[in-house]
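Undergrad: The structures come next, written out as structure tokens.
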Structure I
Amino acid sequence: MGRRHGGGNAMKAVLLDEAGASPRVGQVPVPEPGAGEIRVRLVASGINPVDGSLANGSNPHWQWPHVLGVDGAGIVDAVGDGVNDFEPGQRVVFHGDLRREGTFAEYVVTAADVVAHIPDSVTFTQAAALPCAGMAAYQALHRRLGIRAGQTILITGGAGAVGGFAIQLAKLAGARVIATCSPNSAETVRAAGADVVVDYHGDVPAAVRDATDGRGVDAVIDTVSEQSATQNLSLLVFGGGLVAVAARPDLSAIAPFTTAPSVHEIALGAAHSHGDAAARRDLAVMLEELLALVADGKLDPQVRRVIAFDDVPEMLADADARHGRGKTILAVASE
């Protein structure tokens, strides 16, 4: 038998009763961990744009009502058989498997191999801000692009959570950052570290070429759309790299075997469903590296708003709020 303590018969959660239904706050049974799993008593859960998409969708693996939420931070509450790296009472954070019950709840069960320990100096709220957005930016820069000091990178959607993390991480790597955003967000994006801020309403390619004396950029992280990613392919230097966070570019926009771009996707959720053990473990490794940067005061988790359970359904229905500046966190329990 696994080691267990705490818990209860029922818990509060944000639920989806069926595909197309409106999310609601309700009660469901507290889950039990199986072999290789841990149960976490959640303290904070990050809210991301993908959560709104999931609330409007479905998954063949879901049972109804489904608990929404992907990012969670809390205290290990129970440990399943075969788990040796965690024990009850430890502070942890993780990116959840989209096929499983989610993190907008008082308790959640997750595979142990994707979980990271939270340093003592990092709060649960800070930790919960990192998984989706922080890991997307980290994976883009360090696992896909291999960003290096002296390179120039274009980051679209610089005021969003992924963009904000990407700007900070690129600057820590020694890169020069050009970021797009609206005029209202320009000050925020500059404060994050962008060297050049471009109004996305204008001629972005012309502005980028002007900022690089016509050279273009070594890398692009596009968080906006297929159209944006496709347009930005033309800005890459020979052998440059583009990471698509929102949608793939249309590669037919450039002639084959000319500028030889490298194009990558970010699909953190697919690491759970299509990745091997190393890919799943790397989710925890990336989180550990992000947590260390926060602990050292080098990375701002970008927490802008903390909300209660009853506010989550409205938040999930408000696309503008989900895509706004920084991170919104669900306070599940007191820190």
Structure II
Amino acid sequence: MTISDRQRRCGRPDVLRRQFHGPIRFPGSDWQWWVANEGHALSAARRMDAFLGNDQNDQGVNTLRTFKSRSIYHLHDTTGDCFAKRIPLLTLRKRIGALTGHQNVLLGFDHGSAEVSNTLFLHEHTDYGLPVYCLGEHMRHGLPLQQLLIQPWLGESVGLKTLWQTTTPEYRQRLLPHIEKLLGALYRARLLHLDLHGGNIMIAQENAVSKLHVIDCDKMAVDVAQPQVATALHIGKLLRELEGRRPEHFLQQLSLARHMQRRITGNRDLSEEIDGVLAISLRYRMSKTISRRRLVMSPLNAIDCQALEAQARLTYKNADMPFIDWQRLKDSKSDMEHIVPTLPSY
């Protein structure tokens, strides 16, 4: 390794120095690549580098979509197809965060270095993650301006929400145990995926048992102090996204959420705090007004659910939802204790 190679590795995130070779540069390229010890990795990096350096003319790479300045690609390579995502780093603080690998309010949570670290944590601690083949970086003045992840292509898999909306109620009911198994793995790994919705769980239509994968791990909290709270947040958000926000079916959906929480965590008695978090996550969108990172790190008895509801209602996205009837919620917990819930019929 030359002096310049050592300098390029100095101060970089531990996950890159520990699990990837590099950074390497291809002749004439503005990009550098951290490459995993995978058969696909070097070939995929070379093909993507040629695409980026050739004014994005077709080099066996198809642009699938561009959203919020991020671009998604399907990379066709002789060693196998890959998925690629390009992440622009638009502010100085995020560039420093990407350089150092820090994930915090000051330096940002959603840079490419954070996504590599979170993705590999999920892959190493559960059966529902994916490896990372490469991380590419376009550097200027020692800071990354853009980063690009390359991962396995999931073939014929579709988003869980797409499948959910096109299948029968009976098949949805059969999917629930597999969803619970996935959420149980996240619970045991003590992690909170902050964007776990039906589009970020990929599922193979022909084999729902073994082909679930969680993607888009740029916003994630690991080693959480309250994994039961993280599970309640996961359950509420998923059911809300998959089934929609239907106040007339709220108690039936909540009954299902409670049973899922009990089965996943193994705790029969749900505290008022956990029950309240389930209800709030099921009814309200929380990302704009409530720090879920802080919630999963706080003592359980510090959670004030009625105050959380007031915070949730500060955004216009929740303004049209009726308030939670907390007394009725408490009564329903005992009334429906021995009823095995199912998905509501619409």
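Laboratory data are not the source of any read-out in this text; all were calculated from the coordinates shown. This structure is a prediction, so every number in the text was calculated from the model and none was measured. Cβ atoms are built from the backbone, for glycine too; each structure is taken alone.
Undergrad: If you work out FRET efficiency 1/(1 + (r/R0)^6) of positions 114 and 258 (r between Cβ atoms, R0 = 35 Å, to 0.05) for I, II, which one comes out largest?
TA: Details: I: 0.30; II: 0.60.
Between I, II, the highest calculated value is found for II.
Undergrad: As an exercise: log10 I(q)/I(0) by the Debye sum over Cα atoms at q = 0.17, 0.22, 0.23 Å⁻¹, for residues 194-233 alone, calculated from one structure in I, II, equals -0.57, -0.82, -0.85. Which structure is it? Can you show the working numbers first?
TA: Details: I: -0.44, -0.76, -0.83; II: -0.57, -0.82, -0.85.
The value was obtained from structure II.
Undergrad: Here is a follow-up. When relative contact order in percent (Cα under 8 Å, 6 or more apart) is calculated, the result is 12; to which of the structures I, II does this value belong?
TA: Values: I: 19; II: 12.
The structure behind it is II.
Undergrad: OK, next. So mean count of other Cβ atoms within 10 Å over residues 170-177, computed for just one structure, reads 13.4; which one of I, II is that?
TA: On the way: I: 19.8; II: 13.4.
Working through the options, I get structure II.
Undergrad: Another question, then. For structures I, II, calculate distance in nm of label points 7 Å out along Cα→Cβ at positions 130 and 218 and state which one comes out highest. Intermediate results must be reported in sequence, preceding the final value.
TA: Details: I: 2.6; II: 1.5.
When distance in nm of label points 7 Å out along Cα→Cβ at positions 130 and 218 is computed for each of I, II, structure I gives the biggest number.
Undergrad: Tell me which structure, out of I, II, gives -12500 once helix-only ellipticity at 222 nm (-39500 (n - 2.57) for each DSSP H run of 4 or more, over all residues; to 500) is calculated. The partial results should precede the final answer.
TA: Working: I: -7500; II: -12500.
Label of the originating structure: II.
Undergrad: Can you tell which of I, II yields 69, 42, 35 when Cα extents along the principal axes in Å is derived from it?
TA: Numbers: I: 63, 39, 37; II: 69, 42, 35.
The structure behind it is II.
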